[in-house]
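Next up: some structures, all given as structure tokens.
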Structure 1
Amino acid sequence: MVNEQVHVIDLPYAHHILTKLRDKNTKRKEFRKYLTELGRIVGMEMSRVLDYKIVEVETPLNVYAKGIELTDLEKVLLIGILRAAIPFLNGILEVIPSARLGLISARRIEESNRGGKDFDVEVSYVKIPEIDSDTTVIIADPMFATGSTMLRIIPEIAKKGIPKKMIIASVIATRYAVNRLLEKYPKIYVFTVSIDKELNSKGFIVPGLGDAGDRAFDC
């Protein structure tokens, strides 16, 4: 954990999978599989910030044991940013199968690049159910590079209502993107497997893993 809002997952198995994703020799089929696997891991880690209550259950030995029930699990809206998020989203859904789903198609306008750290973002499709004050919104996007996409789509999401809490789920982030986001939205949580050091002149994360959408779908 970097601070209260930023959680960097240090599980060795997660970094084993991340290493496979970084490898340029990993084929498309395996790349999607590994994204799904990290979706499951990030999905479980995000339970750290979900609300819960103490419950008591009776075991097969006819004794009672105290435990917890994650009360937020039935009130999750999971939003995927097309297209790289699809396999990652599927992994999170395996952990939170009751989540409602939303999709947003957003792309960086490459010619609007401003020094590799800022882009205009075109949003061409938004399909999100209504949001109430009990909803936990999870935005899934494997590459949290410059923050431009998140800053563009959060107001779109807010048109459907203000959630109880919002979480960004990613595989790789940059400090620049995290700082940009939290400067404007200081209560949002960020979960990621790695915070990489820099952005190149084209706004790609370095060392990163390349274009996740291209590598997952080859189109």
Structure 2
Amino acid sequence: MRAARVEQIDRIEAAVQDRLTREINYWDARATTLREAERAGRPSARLNSQNADRRANALDERLKERKAELARARQITAAPPLIIGGALIVPIGLLPGEYSPPELLDRRIMETIAMRAVINVEIALGHHPIDVSAHNVGYDIESRDGSTGAMRFIEVKGRRADAETITVTRNEILTALNAPDRFILAIVTVAAGRASPPRYIRQPFGKEPDFNVTSVNYNMGDLLDMSEEPR
């Protein structure tokens, strides 16, 4: 803030100095011309040399006052912070008890751990991942290939190691079928708060679900049999 403010004050001072100096010089020169005319017996009926001198002096005082104001404005000090209120914002899904069933809390924690594991793998592979899970676009991560620049669409599923099924939404399936070469289903098993190495499945779905189907449960073991190490 100090650097930006001082730079602004410097620009203002330079403009004030230039403008008022030009006006002072004008009225000084005007006073000299009028004085010479008065000595020659040709006084001006509209303005005399004394008035011109007074204008030049007034402008000179104005310039000094303005520069003093700007000098005071440069004395920038940080005031002590004053806290007038506070708030703790917690997603309702992370609250225990009546606000969030334990299984919902466990699932969200697993999903967060799984997302971080996949993002870390993508970075390690030299790609550039972005979390888009909040946008409901049919996948959780957009990852730009570090070599080719191609975009990878990654849907992340975090599950317990003993889980039998994985639920996939209709939107996710349609996204996979519409972009078969770019879509990746990533499965991450989580135990004791730790993620196992992610497994990637390319072209995981074979057909479009019926129109009235909102989600489909897939056998987790079958999907893992189709999986490979991230690349």
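Just so you know, all these numbers are worked out from the coordinates, no wet-lab data involved. The shown structure was predicted, so the numbers you read here are calculated from the model rather than taken from an experiment. Cβ atoms are built from the backbone, for glycine too; each structure is taken alone.
Quick notes on this structure:
- The greatest value of distance in nm of label points 7 Å out along Cα→Cβ at positions 67 and 179 among structures 1, 2 is that of 2.
- Value 36.9, 114, calculated as Rg and Dmax of the Cα atoms in Å, assigned to which of 1, 2: 2
- Sorting 1, 2 by distance in nm of label points 7 Å out along Cα→Cβ at positions 75 and 107 from high to low puts 2 first, with the largest value.
- Among 1, 2, structure where helix-only ellipticity at 222 nm (-39500 (n - 2.57) for each DSSP H run of 4 or more, over all residues; to 500) as derived comes to -15000: 2
- Of the structures 1, 2, the one that 97, 48, 27 was derived from, the read-out being Cα extents along the principal axes in Å, for residues 51-170 alone: 2
- Top of 1, 2 by relative contact order in percent (Cα under 8 Å, 6 or more apart), largest first: 1
- Source structure (of 1, 2) for mean count of other Cβ atoms within 10 Å over residues 83-90, computed value 4.8: 2
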